[in-house]
Structures are given as C-alpha cells and as structure tokens.
Structure P
Amino acid sequence: MTDPISDLLVRIRNASHRMFEKVDVPSSRVKAAIVRILKAEGFIANYKVMEEKGFPTLRIYLKYAPNKQEVVQGVKRVSRPGLRVYRPYKAFSKRGEAGAVMIVSTPKGLLTDRQAFQAKVGGEVLCRIW
C-alpha cells in the first residue's frame with residue numbers, strides 16, 4: 001500500500017455511505033492521531049486500538065445524524081505521496097471553512113486548520129473532511 005492515510009479516509013467514507021456501524025483499519029500512530037481529531041471534531045462516534053491476529057487495528061465507530069444521514073459527507077486527500085502540499089499558518093482561517101476541517105501535520109503534531117492558525121504553525125495539509 002503506497003498511501004495508508006488515503007486508505008483510512010476511503011474506508012471511513014465508504015463505510016459511512018453504506019451505513020456500517022463500525023470499520024476496522026490497520027493501525028499506526030498517524031492514523032490514530034487522525035482518528036482522534038475526527039472524534040474531537042464530531043465526525044465519528046468513537047474509536048479504539050485493538051490487537052487482531054498480532055497486528056494493531058483501529059476500530060472506528062461511525063456516527064450518523066438522527067435522520068439516518070451520514071455525518072461524513074466527503075473526504076479529500078490534499079497532500080499525497082506524489083505531490084506534497086505545504087501551507088503557512090496564514091493560509092488557514094481563524095474560523096475555518098463552514099462544516100469542513102483540514103488536518104495539518106505540523107511540528108507540534110497533527111492539528112486542525114483552526115488549531116494550526118491559533119498556534120501560528122504551518123505544515124503539510126493531509127486531508128480535508130466535511
């Protein structure tokens with residue numbers, strides 16, 4: 001697999017569209033940090049790191065609106081292995097986009113675009129989720 005972050009995002013999007021209760025993905029520290037941000041921003045219900053067949057696995061519990069509509073409407077991988085995308089902190093808004101969150105890899109760890117703006121750190125824009 002050449003892009004594990006993209007794989008994580010696509011699995012979450014596809015499981016959400018199919019109305020699955022949960023989805024399992026291979027775990028890593030970066031994936032766990034992304035899922036932690038998604039939980040804090042309200043895109044997923046919960047997650048836990050498990051060990052399955054000797055390998056760490058992330059079990060992600062998906063979240064849906066009361067009218068059975070998925071919370072994750074879409075995801076876009078911004079920076080990818082063939083084309084890295086870096087932005088200074090001034091490129092991020094204090095408010096962020098309405099309903100959308102960008103996840104940024106900074107020297108202070110993975111942050112949302114709003115957190116990166118407040119901390120005045122730029123970095124690699126990993127993805128955008130709405």
Structure Q
Amino acid sequence: MKIKILIVNARYYSNISKDLVSDAKLTLDRNKAKYETIDVTGVFEIPVIIAKNIKKYDGFIALGCVIKGETPHFEFISKTTINAIMKLSVKSKKPIGNGILTCMNISQASARSDPKGEKRKGKEAAEAVLSVLGFKT
C-alpha cells in the first residue's frame with residue numbers, strides 16, 4: 001500500500017521534538033510508509049500547516065510540546081490546537097496522529113518523548129495513523 005504521511009513538528013522544545021520525530025520516523029520506516037516533515041515554530045501553527053496540505057497526504061502526525069507556565073496560556077494553546085486538529089481530521093476524514101505533549105514540566109515531557117521509555121508518544125502517534133490507514137502495526 002502506497003501512502004504519504006506528513007509529519008508536522010513544532011520545534012519550540014527542540015530536545016523533546018527531535019526525539020518525538022525520530023521515534024515517529026522509525027515507526028514509519030518499519031512500515032515502509034513514505035513521509036515528509038515540516039517544522040514549525042510552535043504547536044499553535046500545526047493545524048494551519050495540516051490544513052494547507054490536507055489534499056496532498058493520506059495522513060498526518062502532529063508532534064510538539066506545551067509545558068505549563070504561570071499563566072493560562074498553556075490551557076488556551078493546548079485546547080485550541082487539539083480541537084483544531086480533531087476538527088481537521090473529522091472534516092477531511094484523514095487520520096491525524098496527536099503526538100503533542102501537554103506537560104506540567106520538562107521532566108514529564110522528557111519521559112514521554114524518550115525513545116527508550118515506556119510512553120513513546122512519537123511512536124504512538126505514528127502507529128495511530130498507520131492503524132487508521134489499514135496497516136497492522
């Protein structure tokens with residue numbers, strides 16, 4: 001099965017996002033899926049890039065990290081971005097794997113992005129997309 005997947009990576013927390021991307025790519029490579037990557041500044045830009053590319057790809061993987069600070073900004077960005085991704089997926093009928101970490105601190109984010117850890121969110125997001133597209137992961 002020939003499919004094309006777009007990975008959209010928010011590089012704001014680059015140490016976290018590089019591990020998420022690496023794990024997603026490894027999963028896609030194991031399943032012989034074709035993919036491309038577009039980097040954006042932060043997670044808020046992810047839905048726009050997916051919307052601009054919705055007709056060019058069979059599925060998408062959204063990767064990035066939002067860490068809670070001292071203001072309500074965390075809640076606004078997280079909720080708005082995830083809602084926009086869900087709306088895009090349902091409207092287009094195309095899978096979007098959500099690998100956007102929403103964490104209380106950097107150590108939680110590191111644990112969830114670690115390719116050697118139990119909670120491998122880059123891998124999980126890639127597997128979710130592949131599963132919807134009919135791959136046995």
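Rule-based calculations on the coordinates, nothing more; no lab input. This one's a predicted model, so the numbers in the text were calculated from it and none came from an experiment. Cβ atoms are built from the backbone, for glycine too; each structure is taken alone.
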request  = Assign the value 2.1, calculated as distance in nm of label points 7 Å out along Cα→Cβ at positions 28 and 92, to the correct structure from P, Q.
outcome  = P
query = Upon calculation of relative contact order in percent (Cα under 8 Å, 6 or more apart) from the atomic coordinates, which of the structures P, Q produces 31?
reply = Q
Which entry (P, Q) yields the derived value 2.2 for distance in nm of label points 7 Å out along Cα→Cβ at positions 36 and 52 = P
message = Quick check for you: by distance in nm of label points 7 Å out along Cα→Cβ at positions 4 and 108, which of P, Q is greatest?
response = Q
message = If FRET efficiency 1/(1 + (r/R0)^6) of positions 44 and 84 (r between Cβ atoms, R0 = 25 Å, to 0.05) computes to 1.00, which of P, Q did it come from?
response = Q
task = Could you figure out which one of P, Q the value -7500 for helix-only ellipticity at 222 nm (-39500 (n - 2.57) for each DSSP H run of 4 or more, over all residues; to 500) was computed from?
result = P
